[in-house]
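Heads up, there are several structures right after this.
Please treat every number below as a calculation from the coordinates, not as lab data. Remember, predicted model here, so these are calculated numbers, not experimental data. Cβ atoms are built from the backbone, for glycine too; each structure is taken alone.
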Structure P
Amino acid sequence: MAADGTAFEPGAVLGQITEATGQLLRTAARLGEGDVRAPSLLPGWSRAHVLTHLARNADGGRRLLTWARTGTRTPEYPSLTARAEEIEAGAGRGAAELLADLRDSAAAFEAEYRRMPPEGWDRVVRWTRGQEHPASRAADARLTEVVVHHADLDAGYTPDDWPAAFTDAMLGRVAASFSARDDAPPMRLHATDAVAVYSVGAPRLAGPTVRGTRSALLAWLMGRSPGDGLTVHGGGALPAPPFLY
C-alpha cells in the first residue's frame with residue numbers, strides 16, 4: 001500500500017524514481033566547484049550539503065529495503081546525530097566527488113530495490129526517528145527526497161518542474177497530514193489545473209479557499225514558496241501552514 005492509500009506498484013514507482021534521479025544527476029553534473037559551495041534554498045546548507053544529504057538518504061533507504069528483504073535489522077542511520085555528522089563531513093568535497101557519490105549511492109539504492117520480493121514491500125521497518133511503516137514507504141520517501149531537494153539546489157529546477165503524478169499524490173498526503181494536526185489552519189485548496197479540491201481541517205471548521213496550480217499549492221504547503229501565484233477566494237491573506245518538510 002502506498003502512503004496515500006492506493007495500491008503500491010513497485011515498478012511504476014521505480015520508474016518515477018529513476019526519471020527524477022536522472023534529472024537530478026544532470027543538474028549536479030553542471031555544477032562546478034564554485035557552484036557547489038553556493039547556498040542552497042535550505043537555511044545553513046550549501047548545495048554540497050544538499051547533494052551529500054541526497055546520497056546519504058539513498059544509503060539509508062537502501063538499508064531499510066535490505067532490512068525488509070532479509071529480515072535482519074539494518075537501521076537507516078546509526079542515529080540522527082551520526083546522520084548530521086555525515087552530511088557535514090561530506091559537504092566539503094569537490095564537485096566531481098559529490099557527483100560520483102550521488103550517482104553511486106542512487107545506483108546502489110536501485111539495485112537493492114530490484115532485489116525486493118513482492119511480499120517484502122509490506123514488511124514493517126523502523127525509521128531513525130522511530131516511525132514504523134511498511135517498506136513501501138521507503139520508496140515513496142526516496143521519490144519525495146529526490147524531487148523536492150532537487151528544487152532546493154536552486155540550480156534551475158523548480159516546483160513547476162515537479163512531475164504531475166508526484167504533485168497529485170503529495171497534495172492529498174499533505175492535506176491529510178495537516179488535517180491530523182492541531183496547528184494547521186482550516187482551509188480548502190482548489191487546484192486550478194486539475195479541477196480538484198482538498199480540505200485541510202475538520203469539515204465543520206470554516207476556512208478560506210486558496211486557489212492555484214498543483215505545483216504552486218504544494219510548494220507553498222511544503223515551505224518552498226511564499227505563495228507566489230496563489231489567490232484567496234474573496235481576498236485576504238494566505239493562511240500560514242505549519243512546518244512540514
Structure Q
Amino acid sequence: MAPRTLIITPTYNERDNLAEFVSSVLAAAPEAHVLVVDDASPDGTGALGDELAARDGRVRVLHRAAKRGLGTAYLEGFQRALDGGYDVAFEMDADLSHDPRHLPAFLDAIARGADVVLGSRNMPGGGVEGWGLGRHVLSKGGSLYARTILGVGIRDLTTGYKAFTRRALLSLDLGSVRSNGYAFQIETTYRALRKGLRVVEVPIVFVDRRAGRSKMSRRIFAEAIVEVFRLKLDAARGRL
C-alpha cells in the first residue's frame with residue numbers, strides 16, 4: 001500500500017506558478033495530497049489555491065494572515081501532516097524549480113528504509129539549470145560552510161526539496177526549531193542526523209524559477225551563517 005503523502009508548498013506571490021505546480025505534482029503522484037500554505041499573498045495566490053481545492057479534493061489550503069516565513073509555514077504544514085495521519089510529508093517550492101518527476105525516487109528511498117530524503121543538487125546525477133555564477137557560489141558555498149562547521153557528510157544541506165516520514169517528524173522536536181529562512185533546511189537535517197535517523201540523498205536537477213522573484217535576501221543568508229554556529233553549540237551542550 002502506498003504511504004499517505006502530503007506535499008507541502010509555502011506560497012507568497014506565486015499565482016503565476018501555482019496551477020501548473022499543483023497539476024504537475026498530482027500527475028506525478030496521483031495518490032498524494034497537496035497543502036498550499038499561503039501567507040496572504042497580495043497577488044491572489046491564496047484565492048487561486050481555494051479555486052484549485054474546490055475542483056480537486058486532493059488540494060488543501062492553509063491561509064495565514066501575514067508573511068511569516070518559510071520555516072513557520074513548513075512547521076504548520078508538518079503539524080497538519082501529523083494531525084491528518086499522513087505517513088510522509090514533502091517540502092517543495094511552488095516556483096516549479098523542484099521537478100515532480102523526482103517524487104518516485106524519494107518514495108522509493110523511504111520504502112527502502114530512509115527516514116529523511118533530501119533532493120541533492122551536489123551528487124552524481126544532480127545539478128542546477130539557469131543559475132548564474134553568483135548563485136552557484138552562494139548555494140554551494142553555503143552548503144560547504146555548514147557541512148564543515150557541523151561535521152556532517154551530507155552533500156546538499158541547503159536543499160529545499162525534502163521528504164520526512166512520520167517517524168522523523170515525531171523525532172525532531174518540531175516545537176523547538178527556531179530557524180525560519182535559509183537555515184531552516186540546515187537545522188531540520190542536522191536535527192535528523194543528531195537523532196540517529198537515516199538521512200538519504202537522491203539526485204535532483206533544480207531548475208531556476210521562470211516567473212516571480214526569488215525570496216532569498218541578505219537577512220536570510222545572514223541568519224544561516226549565525227544559525228550554523230548556534231546548532232553546533234547546542235549540539236555540544238546536548239540540547240539537540
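Numbers at a glance
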{"read-out": "Highest-scoring label, criterion being relative contact order in percent (Cα under 8 Å, 6 or more apart), among P, Q", "value": "Q"}
{"read-out": "Origin of the derived value 18.5, 56 (Rg and Dmax of the Cα atoms in Å; candidates P, Q)", "value": "P"}
{"read-out": "Source structure (of P, Q) for distance in nm of label points 7 Å out along Cα→Cβ at positions 12 and 36, computed value 1.8", "value": "Q"}
{"read-out": "helix-only ellipticity at 222 nm (-39500 (n - 2.57) for each DSSP H run of 4 or more, over all residues; to 500) from the coordinates reads -16500; which among P, Q", "value": "P"}
{"read-out": "Ranking P, Q by distance in nm of label points 7 Å out along Cα→Cβ at positions 92 and 196, the structure that comes out highest", "value": "P"}
{"read-out": "Given 4.3 for distance in nm of label points 7 Å out along Cα→Cβ at positions 28 and 188, calculated: source structure among P, Q", "value": "P"}
